[in-house]
Structure I
Amino acid sequence: MPVQQPQYSPKQVAAALSASESSVKRWCDQGAIPTIRTVGGHRKITLDGLQEFLRKTSRGLESPQALGLPSQQPRRNGLVPGGEDPDQQLFRNALAGGDEDTCRRVIWKRVRAGEIRSDVAGYLVTDAMHGFGQAWDCDQLDAYQERRGCDICIRLINELRGDLEPIPDDAPVAIGGAPEGDPYQLPTALVELSLREAGWNAVSLGSNLPTDSFLQAIVDYQPQLVWLSVSTISDVSAFIVEENRLAEHINDDISLLVGGRALSPEVRPQLRYTAHCNGLRNLVDLASMIRPVGGL
């Protein structure tokens, strides 16, 4: 007589995958996870069905013990290192698995509890991206997972931005982005969200932006504040020359705020700027100090 396979509920599988139960049920109903139904109509997932889903989606079980299975050695799709806050853990591991619904649920739970949107996004996204970097170094994540995670975060940040109250017509204008050679979109998107939530008419110009494009945008937007988010520098000497050229062409009544992990103590003294920011909250505090009289 053949040995009967163990059968798991969507709740058990969700715990093992670090995904939401609703996502697992949807995958079952879509046929992504082979599922059987009990006489009472309940979904059940066999070990073979689960393994087939894992193979097709290149996933791994983050908590196999939830199914009574032995723990796995670190591997791609394993747990992403980072902060100990359960929300941070759930967010970054769901992000690594491509579970956008769970990521969205974690963010909005905290927002509805009264936290500032940009604080929530910065807290969860920054932790996840740092963890992704460490997991990449240990060969625990593939390139597509990092790209997919960034795309998910951009969509979630845009949702938070779209939920803000309309910006008044007389709000002060701020523009910014990442310089040429810096492809990272998330930091400048977080700055835009933070400033808009603080009452600025902030516009992110994107990443990998040449100095001449920054200068043209300043002419077009007539901002009171310009930010430069610097996550990576490929050529330090060229970056210093271009950043100083940008600063030289900005009028004295326009503030230039710079920040980012690539602005080391060795690089900063060679640059011209109004202020250096250590993080999103520091940037918002500085922006409130330089906000023009009459701005909100």
Structure II
Amino acid sequence: MTIKEILIWSTKELKNNNVSEPEKSAELLLRQILNWDKAKLIANPDYKLNSAQESKFREFIERRKKHEPVWYITGKIEFYGLDLAVNQDVLIPRPETEFLVEEVLSVILTKEESKKRSFVPQDDIFRILELGTGSGAIALSLANKLKSKIFASDISKEALEVAKKNTKKLELEKYIEFRQGSLFEPWGSEKFDCFVANLPYIPHEDMSSLALDIHHFEPRLALDGGKEGLEIYEELLSQAGDYLNENAMMFFEIGIDQGDKLKKLVEKYLPKAKVRIIKDYGDIDRIAVIST
């Protein structure tokens, strides 16, 4: 079959199975098979796939028909300019999380802000800790830009294996220290200048209404945030004071209408801290920046 023919066939198959974004899914999977960019795919509609290419593509389409996410099928995704391996042990990094990375970097790299905040790293090392690192997307993006040490942990051994694989592939091992455990458990009495976290924040009652791609394939451990979606963030905030250096900051990704709820939690556990809620392009509460 030609590219044009097989895209028509695969899009129809996906539509018949109520798969989200059928055209985009088919195109992305075919590009993965051919190792082509979008422009080349569009420019060559009459290119005929060989038997191996067509067989592999049909296999991919069968998996997508069952609502398996494209990124799990291909085993990789681009995040903040980095090619990351992903599988069902880790949450698929979203564009919204790139927004979190941008905000962290904008504060750390802006000299005026650093001076105003009196960011003076202990022993000349600005200590950044990511909690719940998953695939390592955030920690690796920060390490790649800052070229400085990043500390990261996750409760899941399997997730850390993916993160370590990505670290090795990107040749960033000297910048990352991974540990396994829940929240601050792996870090003993160590203190940090910055916490970054994209922890589960979906309210438990909303879990069943998620798209099949998410609900059936992505790790529940990385999604379910408890009754109101902020249970794990509350646990973090209740412990945070023991692990913060002076003038430290925290950056959290949150969800719809959670800004005010998070502010109340911060007031409860860190009454002297200030909270700024940043909305994304969809006018949804997305990033909480906490200054202590």
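Taken together, the values in this text are just the output of simple stated rules run on the coordinates, not laboratory data. Because the structure is a prediction, the values reported are computed rather than measured. Cβ atoms are built from the backbone, for glycine too; each structure is taken alone.
Tabulated values for the structure
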read-out: Structure (I, II) behind the derived value 1.3 of distance in nm of label points 7 Å out along Cα→Cβ at positions 131 and 163; value: II
read-out: Which entry (I, II) yields the derived value -12500 for helix-only ellipticity at 222 nm (-39500 (n - 2.57) for each DSSP H run of 4 or more, over all residues; to 500); value: II
read-out: Distance in nm of label points 7 Å out along Cα→Cβ at positions 99 and 283 derived as 3.0 - corresponding label from I, II; value: I
